[in-house]
Structure I
Amino acid sequence: MHEWHLRDRVLTIGCRPLVMGIVNVTPDSFSDGGRYLDHAAAIAHGLKLSADGADILDIGGESTRPGADVVSPDEELRRVVPVVEALVKQSATPISVDTSKAEVARRCLEAGALIVNDVTALAGDPAMLATAREHQAGVVLMHMRGTPRNMQQSPHYDDVMADITRFFMERSAAVTRQGIDAARIALDPGIGFGKTGPHNMEILARLSEFQRLGRPVCLGVSRKAFIGKILERPPGERLPGSLAAVLFAQANKAVQIVRAHDVRETRDAVSLFAAIQERSLS
């Protein structure tokens, strides 16, 4: 059992991982780029994901796929703030903002978002840590080697699990020293972010090792390239592979939050797995 503290709310996580639904308000995300760039379409999609069973909605206005272009703060704000404002008013589902810019995080937190999901683990913008602290936000600290622009240029590790574990320990310590309560931290190993296919598979096979750190682990595998390479499937046909990875992690009690494009299918899969698991233990 884990607890994740988000400002005035506490999410309790049992044997079923929480499902974090992805709302990409971008023209160039690898899987659904452009489909929800229009505010009305993004809001409608967020409401649908909430109705489909999302426990969290993750709103992002800048693609972090390999080689993605940098988006200006003004453009990212234009994309995401109206979507966050509308979803906070129309849904009780907690809102996460997927950004590495403190100003974007601040505006979204002021609009009612409760989580900052930052691929730079609050290190990319000098003001991000203070912003998250002041708003008592939940935070997702993700591991990434390099930046989205260069992260896939020959990534190398002597021991990928040891490197990520050390990063989590050092970054969590740095964040808590700056006043963010450890209860507000979740950890994401960053599948596909500065990792080769074998790195990704090693992380998934040994994901349960991160549980000793005592914080919820967030896993983002939905439709990712390593699945496509193994199964020879384009992004739109990677749901079965995505669910296989999620259920393997769930079977090993290795994951508390799952980031997904296909919320209804993911929620059904993890819920049924949890029901069977509970029956087997009774």
Structure II
Amino acid sequence: MRSLLFVPADSPDKLSKALGCGADALILDLEDSVAPERKEAARAGAAAFLAQVRPLQQRPRLVVRINGLATGLSDADLDAVASARPDAVMLPKAEGGAAVVHLDAKLCAREALNGLDEGAIGIVAIATETAPALFVAGTYRGASPRLAALTWGAEDLSAELGAEASRDAQGQFLDPYRLARALCLAAAAAANVPALDTVYVDFRNEAGLRRECEEARRDGFTGKMAIHPAQVATINDVFTPSPQAVARAQAIVAAFAAEPGAGVIGIDGVMYDRPHLAKAERLLARAKAAGVM
């Protein structure tokens, strides 16, 4: 997934418009963008949208962001949407692998009650929204085969830390949030799942969004969340491997295939070793998923 667009689940008009925006995934939000008195309406809206869209042959992936496990609201969220079988649920304020195990158990029960295969619903965890979460970021590995990706967030963490800001005057993240970003990236690599970059809230600043996407791709993130449909095209563009990158990756894979016993190969005067091969294979997988191969 390159682009994942948040949409309030209590807004049928926004859900309908989001369907055609080109995002790889829609995140039907039951959490932060929904007022407490609108939670029931949001659950009903998410369930109805899932039932309508899931059977379509060409559709984005459908993810439901539930309320955090500590809120007492997540069970009602899951009861409302599990029967409609979202592709995944997004777990906010996750605190390590234990939280994923907890959610896994809840999903197992609801899959059984609704006649779904065990593991049918995946999990995307937001790994850095609380201070304790930072200390257990390395515990996601092996927590659940449902774990499909890790992402991170700055705003909830900023509120918990009592910070005045999460970014400097130039729009760059300050040190506590750069740490959270790096921990998410390392945690995802350790768990062998994709790392997804957080939202860019200045949705009218296309240049700033593109810069942040390019920095995220450079560092190893494979996609980015969005808060506005206008951000989707830029995110998709940056996280879609370029023809030049695809050609280079194909050349590396082909060279190692021609010399299967080699630890290092040379192409046009440049040496490539086995880590380069692994990176090339991952890039080609992303290119295939993006439809450019």
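All of the numbers you see were taken from the coordinates with simple rules; none came from a lab. Keep in mind it's a predicted model, so treat the numbers as computed, not measured. Cβ atoms are built from the backbone, for glycine too; each structure is taken alone.
A few points about this structure:
- Structure responsible for 3.3, with distance in nm of label points 7 Å out along Cα→Cβ at positions 159 and 231 calculated and labels I, II on offer: I
- Among I, II, which structure scores highest (criterion: mean count of other Cβ atoms within 10 Å over residues 7-14): II
- Taking mean count of other Cβ atoms within 10 Å over residues 87-94 as the criterion, the highest value among I, II goes to II.
- Top of I, II by relative contact order in percent (Cα under 8 Å, 6 or more apart), largest first: I
- Given 13.4 for mean projected area of the Cα convex hull in nm², calculated: source structure among I, II: I
- Winner on distance in nm of label points 7 Å out along Cα→Cβ at positions 39 and 119 once structures I, II are ranked, highest first: II
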